[in-house]
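Visitor: Below you'll find a set of structures to go through.
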Structure 1
């Protein structure tokens, strides 16, 4: 495909994020992923005659919390509406959503791009229910209605995004915010965080928007980028060849890395929206909004800035430590336990370079099973010279496997570092006696052999000698030899 610098992309994203409520949006069925098909259902979510919906208060609270964190204005009065369409996994033949009067509108989210910070306007955040799920096996299709009625927020951006990388940055920042707040688990594989991308192209300088195509239900940041990149190039090719882009819904094929037509793109009138007659207007008091606002925790972007300014960490370290709220909380617990004994930069390094690496190597372990105070015991043992860093890594691995404390592991495996001057002096003399030629070469100027003798001393102590002490005493032996005192 031809990419042409005279074109620019205009992208708006519609994100559906499931809310972390215990029950569904309009009925008491459990909101749980992975149950046996069609077991988390009731007359309301099955749309049986006479069943009436009831608004889930916790779902409203989570939606308002998300809106406030995303700088979106809360509307004191909002209405639910019926969005009519017919699909096998939609029992009612309509979806309860919000249309003209959403719970919130007019917000923004700042993202980091290659050119610096950029504001992406958010048109609206509204509440709705999810549809069920179709499962295709061979030439047969099955309907699982467990997901029908699950509470969602739909977050609709303005067309302020101009590249696939900006789209990915926006989605990552949005997901990060929702997960930090406890609004959503953000699990893209399970479908609790999904994205529809509206993509169009136009010649640079043209104020008119091009005809958009919607790429539906992309479920990973990587695939969102690839789908948008493909769609931009496809539309440019269509225009350059004299054709017209069709307004339609397309699906992304990750195996072929292409988008395929699915159906003509619906407009609002196609859904025949009208006010939901079975639900009253949603009225939010100032007291309720203030209560939710006061419950907001420190958001990741603010936390990153604080780590850099207060703790003097690098941007990279702050980014890693705040990418997951559990990691950030663990780091802050470590600082509280520490009480200034070990430098904060060293604490950060132990989490980033050692703990996270070990957890990543152990599939299924996303958070540390070691309490912050026990991890600090290990760090202190290394920093005080009780054990060396390599031994510290061994102890950490054993702590993660056995759930024992650092002191227990060090004692049981006899890993305490040898720091006795006389003992190390004897070991170094043995190494010199056994390697007279190498020592003579070291004295004559072959400085690289210094490391050889350090290694010999470490071997003789099975890695338990204090490296700092070994270096100091070896250097002293060299100086004594040169001055004729040995």
Structure 2
């Protein structure tokens, strides 16, 4: 596949044939066994089987953590084949590691749940590294016209770090134009900003913190009609509620630091892609298996690798993802309904509220996976996640007084935790993009972002109520 210029010896050929048999067995196992499992079973087991555990790892029920930085080889033939990427390898943990493989395989299967095609994943050290990893390959020079200015489209409603990466690192430092989409529900706006130098379309949904959303299928169809990929940040929803690849997206980025690692034990990211994606970039390896391509080539050289210990910590948190997202989504709905009725709250942004302008659109896409097979529901059920935002009446000063009055809800820039966390984006996550950038993204100074955890919703509401009451007294 990648090869290099190493001549293939008879010894190398034997290793290649042996590993081709292994890959064929794994493919059959995925097709005939794993793809028939429900979401929860995939989340619990991934591709780590009883047979593998007994034969290779002394029966360890939980996937082992491989802390070794490198792999030894039987002989020069195996090393040569491995370093040419002709056989599966983890020659060096900057490139790959068995522990990160288990994490990647599981997440690829979860994001690909319900999708007829194949998906693969590449782990990264953080969500920001995942975004960089996903977009960089499409920004390479493919023409020699000195007047060409590469560009891409992105939703203006996005995480503050994403805004900075696109607006500063790419636009200001590399002269790659980011064309911001202010109304992502308008396919006409997307279409009007595409030209011959556009490389990809990028969207975040639901957006952090404003709850922006768009019609994934319509935007994906538009992108594909121009032979461009659609990249989606689905961190807030997770594959338990939304799997963009199933609806036409080519690539999903996850800041797995968030809900996928709900314990809060570390920083983690991932890029998940369908095999055979749409792109105008003349690179067959990139098109065939994007995640494998970035793992073996760009990320090998840039080095945004994930530590194997973190891979297993995140994998362990992912095993109960569906039930956690169900619980926290229901609690967030109760909190949003309370805040919507409170006289000290100016407005509430939560897609689950029937009067939210994007509720109907979000309801077409956001479903609790496998609810129809769940004893509790036995029918499809909408769930809208555990992130919401609201504006405190009285402006920025009142918002800060409310924020300072919280007692049980943690004041932090974090989200996706098993514990409820709140922040004021204008002074934290979106501070660096400036007043103009915040206005573009629709982030007023009195906006509070709240991520509801797994506490009982009555206790979360009680803390919000007393903090709001404190503002009113003052």
Structure 3
């Protein structure tokens, strides 16, 4: 959304949050006073109860604002939003209790009302925020509140960004103009194409541009400055997506060194205590969920024997931490005669040079003829990777981490694989919940590098929640 629409949406959230908090406290009062036969601790009239609470609501909203519940970086991320709602609601109830002590007067007819208010506030605000998210998505679908974007760049990243933002109803971005060589414009894209940046900048107002996204810096500093100053002069958003994402990690620091800004590149928190914490979480999750995954694996082993005769599992050599070769388990999804064979050689034997070329470029192919019908189901849902839980228990892998790569894929990483090999590969990861096979190889590497540099317990939790959606809907899988 544009800045103006972001502000309008935030103001709407403030108003609706206020009404929902009032409703939560009214429901809590009625539930305890009207429907609970037990005697009350204090005889508090509804008018006095509500009047006292209305005095505190503005301070509660200020608390919500202070923890970022009205910032777009929060309400665009569901899990972060829910966690902040929980914190904000807890602090808000403490405010009410604290106010009770300050004025030296009872505000709750019973202590249970405060508990009801805590639970009701959290649940109602979460439901309200989900409804608001649905309304916003619907408005995006009809072109309201979207950012009209000018995309500038001349690399594969430009093409990736254009393709991933093409679903305006989902992204909130409407790419109306692209200044890029034609080869980096996705096939069938309807955005206005400009051969030069200068021509695109001249038509900023004509195209109704509200945001500029630049994916590459030009050799000319004057040209780059012109793009930024055009955005500033027209009061529109400007964002830059670097081609070398690892140099711009969120944990990197910028300092002044001999009079120049200096970026210190942060490596990874997955060393020392970070690695220990991650290992403890992995083992705990595997043990807790054992009854579920053991039953599922047994069922799929039986289905495998029925629908895909041959070995149940496929043992594959991949590269793990520090580039060490590890044996990972998967449910076999290919016909047994193709399992473990060189993909390019097989495609060439089939007379499918097109698939051989596609695999050589992306390490994936669309409609792979080697895959069985049941194997295709396993791949679409990613359930073929479930046996890798055994690898997690052995310590070869983690539940969340970079994709375990084949030994011959190492060359494709060029000089970018060193950081990835310093952490354990994972069953699921950031690349799998951010487009999976829809992403280019370079795009997947960028996401994996970002994960390695920015790992946190909360990032793993977000990825796990998103993985559930990917498994259910099979988005981006091949």
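Visitor: Which one of 1, 2, 3 has Cα extents along the principal axes in Å, for residues 63-270 alone, as calculated from the coordinates, equal to 70, 51, 36?
Guide: 3
Visitor: Further question: Out of 1, 2, 3, which one gives 59, 28, 21 for semi-axes √(5λ) of the Cα gyration tensor in Å as computed from the coordinates?
Guide: Numbers: 1: 59, 28, 21; 2: 39, 27, 20; 3: 45, 34, 22.
Structure 1 accounts for this read-out.
Visitor: Still on this structure, I have one more. Of the structures labelled 1, 2, 3, which one yields 1.00 when FRET efficiency 1/(1 + (r/R0)^6) of positions 7 and 159 (r between Cβ atoms, R0 = 35 Å, to 0.05) is computed from its coordinates?
Guide: Label of the originating structure: 1.
Bear in mind these aren't lab numbers, they're just calculated from the coordinates by the rules spelled out. Only a predicted model underlies this, so the values are computations on that prediction, with no experimental measurement involved. Cβ atoms are built from the backbone, for glycine too; each structure is taken alone.
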